[in-house]
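A.B. asks: Below you'll find the structures, each written out as structure tokens.
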Structure I
Amino acid sequence: MSLVIEPFFEDDVLPLVRMWRSSFEHGVGIADPHPITEQVAYLLEEVAPRHTVRVAKSEGTVVGLLASNGESIAALYVAVSHLGRGIGSTLLDIAKEHSAGTLWLHTFARNVNARRFYAKHGFTEVAHGVEPHWQLEDVRLEWTRPDAT
């Protein structure tokens with residue numbers, strides 16, 4: 001599998017949002033009731049202006065998404081058909097590399113695979129709460145570069 005990490009371009013918005021949605025539904029175990037147009041607007045108006053968005057592609061097909069800044073990860077999703085191939089790890093390494101030495105993120109408590117993935121990559125669960133939009137329990141995770149003081 002050849003993997004290319006590219007900057008986000010609006011030409012990728014529909015395949016990106018469809019992949020994100022499918023991955024979310026798989027990980028959280030619920031159907032997303034939001035229209036695609038609402039998610040496109042969220043990506044373009046909320047996520048992209050505040051984060052560097054990177055797109056993972058394999059043979060020209062969108063297979064992953066990373067939206068991060070120096071302090072946090074807003075989104076990290078991998079196409080369900082490409083789970084377990086190292087794409088998430090590659091994207092997470094990019095976020096770590098471009099961080100200030102620490103990162104935080106939220107995931108849903110019921111997304112056991114995501115929690116396991118982040119724990120494997122050095123993240124620690126530091127708080128539990130309820131995400132107001134979805135009304136689901138969420139978990140805040142934090143990572144600190146081992147050599148950070």
Structure II
Amino acid sequence: MIERIKRLISESDMCVLATCHQGRPHCSLMAYVADEKGATIYMATRKETNKYKYLVENPQVSLLIDTRTEKGLEKRAEVQALTISGTCTPIEDAVQAAVIRRQIVAHHPHLKALAEHPDAAIIGVRLESFLLLDGALTAHHATLNDL
């Protein structure tokens with residue numbers, strides 16, 4: 001099951017990032033790159049966005065990665081949905097941020113202007129727990145220790 005979770009993280013490159021502000025959720029569609037272990041997901045955002053302000057205020061986040069676009073309407077019963085809980089941190093080290101920024105641009109060329117914007121922040125979500133749904137009824141739980 002852990003290998004399936006890692007594979008889903010590595011084969012996907014888009015997720016929904018859920019932050020929280022004053023007890024209210026806020027969701028953002030995000031492009032990402034994952035580290036080799038599948039333990040951290042990196043994204044770029046501007047510091048002036050609500051999502052950035054919210055994650056600085058409360059770094060506990062949730063991510064959703066799913067296979068609905070790969071399966072299509074005819075195979076909806078086979079869709080997998082991975083909900084991840086984690087802690088988000090801005091990457092402050094300039095060298096590390098530059099390396100990740102290059103990875104993001106290489107994988108998502110359409111984000112070049114965003115990633116290289118002077119107000120851009122590189123953020124990392126350390127993945128802590130996982131809930132993998134296979135269809136509507138089968139659920140698998142795992143934690144970072146299982147990776």
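A.B. asks: Where does the value 12.9 come from, among I, II, when mean count of other Cβ atoms within 10 Å over residues 3-10 is the thing being computed?
C.D. replies: Of the structures listed, the value fits I.
A.B. asks: Turning to a different aspect of this structure: Identify which of structures I, II gives the largest calculated value of Rg/Rh (Cα atoms, Kirkwood Rh), for residues 51-138 alone.
C.D. replies: With respect to Rg/Rh (Cα atoms, Kirkwood Rh), for residues 51-138 alone, the highest-scoring structure among I, II is II.
A.B. asks: Quick check for you: by mean count of other Cβ atoms within 10 Å over residues 43-50, which of I, II is greatest?
C.D. replies: Once mean count of other Cβ atoms within 10 Å over residues 43-50 is worked out for each structure, II has the highest.
A.B. asks: Continuing with this model, one more query. So relative contact order in percent (Cα under 8 Å, 6 or more apart), computed for just one structure, reads 27; which one of I, II is that?
C.D. replies: Structure II accounts for this read-out.
A.B. asks: While we're here: For the read-out log10 I(q)/I(0) by the Debye sum over Cα atoms at q = 0.13, 0.16, 0.21 Å⁻¹, a value of -0.58, -0.87, -1.36 was computed from one structure; give its label from I, II.
C.D. replies: Value -0.58, -0.87, -1.36 for log10 I(q)/I(0) by the Debye sum over Cα atoms at q = 0.13, 0.16, 0.21 Å⁻¹ corresponds to II out of I, II.
A.B. asks: Suppose you compute distance in nm of label points 7 Å out along Cα→Cβ at positions 11 and 83 for every structure in I, II: which one lands on 3.1?
C.D. replies: Derived from I, not from the others.
Every number here is computed from the coordinates shown, using simple stated rules; none is lab data. Because the structure is a prediction, the values reported are computed rather than measured. Cβ atoms are built from the backbone, for glycine too; each structure is taken alone.
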